[in-house]
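Pasting the structures in now, so scroll down.
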Structure 1
């Protein structure tokens with residue numbers, strides 16, 4: 001964990017999505033000090049009319065390259081979150097030419113009782129993790 005959900009328009013190729021997932025995971029490992037095999041990512045592609053990502057009044061327009069990244073995670077250090085936002089934006093911009101204005105990131109925190117990695121067990125609570 002974290003569980004990372006990525007919503008994007010359906011124009012992205014499989015190769016671009018793989019690159020995107022690899023970058024986001026690398027940055028999560030780096031910023032949150034998680035194990036490399038702690039990788040849970042889900043991608044959902046949308047038609048143009050299925051996703052609206054406005055600017056919250058900040059004064060910019062997103063393009064067809066806009067993506068939304070949601071992390072569901074245990075509590076994280078505020079500085080690590082800021083580093084993650086910055087690093088993901090820079091790395092995706094550099095590798096896939098996605099503008100910073102097209103990257104929306106949201107981190108949703110939860111606790112140990114909110115995770116079961118299988119077998120109907122809360123492994124953080126049982127001590128297995």
Structure 2
């Protein structure tokens with residue numbers, strides 16, 4: 001998903017709405033740990049006992065709870081996904097870039113996601129765990 005944010009930002013550079021230098025100075029460090037890494041971190045903290053941990057897959061569209069591999073409404077799903085990512089990244093992007101690129105950025109992002117959803121329905125991994133505080 002973040003790859004599409006990158007492509008959308010690059011598109012804004014191509015349209016002259018954003019400088020290449022400003023884009024190159026932007027860093028969005030993300031990391032998706034494995035279940036084993038999360039277990040190790042919890043264990044090493046000595047603050048919690050890990051009661052249960054499970055890896056789930058979820059559709060990119062937070063409102064799509066279907067289990068099939070077909071996107072039923074790509075236009076609506078791309079809007080939902082764009083709104084989701086905007087809610088996560090808006091303040092970070094606005095503080096680094098100008099706030100007035102947000103609408104153009106997420107319109108471009110939505111377009112890229114809509115094109116992607118025509119080819120495949122994509123999911124992301126979620127780690128859910130239950131912890132008990134150690135006293």
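So here's what we get for this one:
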| item | result |
| --- | --- |
| Structure (1, 2) behind the derived value 15.7 of Kirkwood radius over Cα pairs in Å | 1 |
| Computed 0.75 for FRET efficiency 1/(1 + (r/R0)^6) of positions 1 and 97 (r between Cβ atoms, R0 = 35 Å, to 0.05) - originating structure among 1, 2 | 1 |
| Winner on mean count of other Cβ atoms within 10 Å over residues 25-32 once structures 1, 2 are ranked, highest first | 1 |
| Parent structure of the calculated result -10500, given that helix-only ellipticity at 222 nm (-39500 (n - 2.57) for each DSSP H run of 4 or more, over all residues; to 500) is the read-out and 1, 2 the choices | 1 |
| Winner on distance in nm of label points 7 Å out along Cα→Cβ at positions 65 and 89 once structures 1, 2 are ranked, highest first | 2 |
| Structure responsible for 1.14, with Rg/Rh (Cα atoms, Kirkwood Rh), for residues 33-104 alone calculated and labels 1, 2 on offer | 2 |
| Structure responsible for 40, with relative contact order in percent (Cα under 8 Å, 6 or more apart) calculated and labels 1, 2 on offer | 2 |
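Read-outs: derived from the displayed coordinates by stated rules, not from any lab. Keep in mind it's a predicted model, so treat the numbers as computed, not measured. Cβ atoms are built from the backbone, for glycine too; each structure is taken alone.
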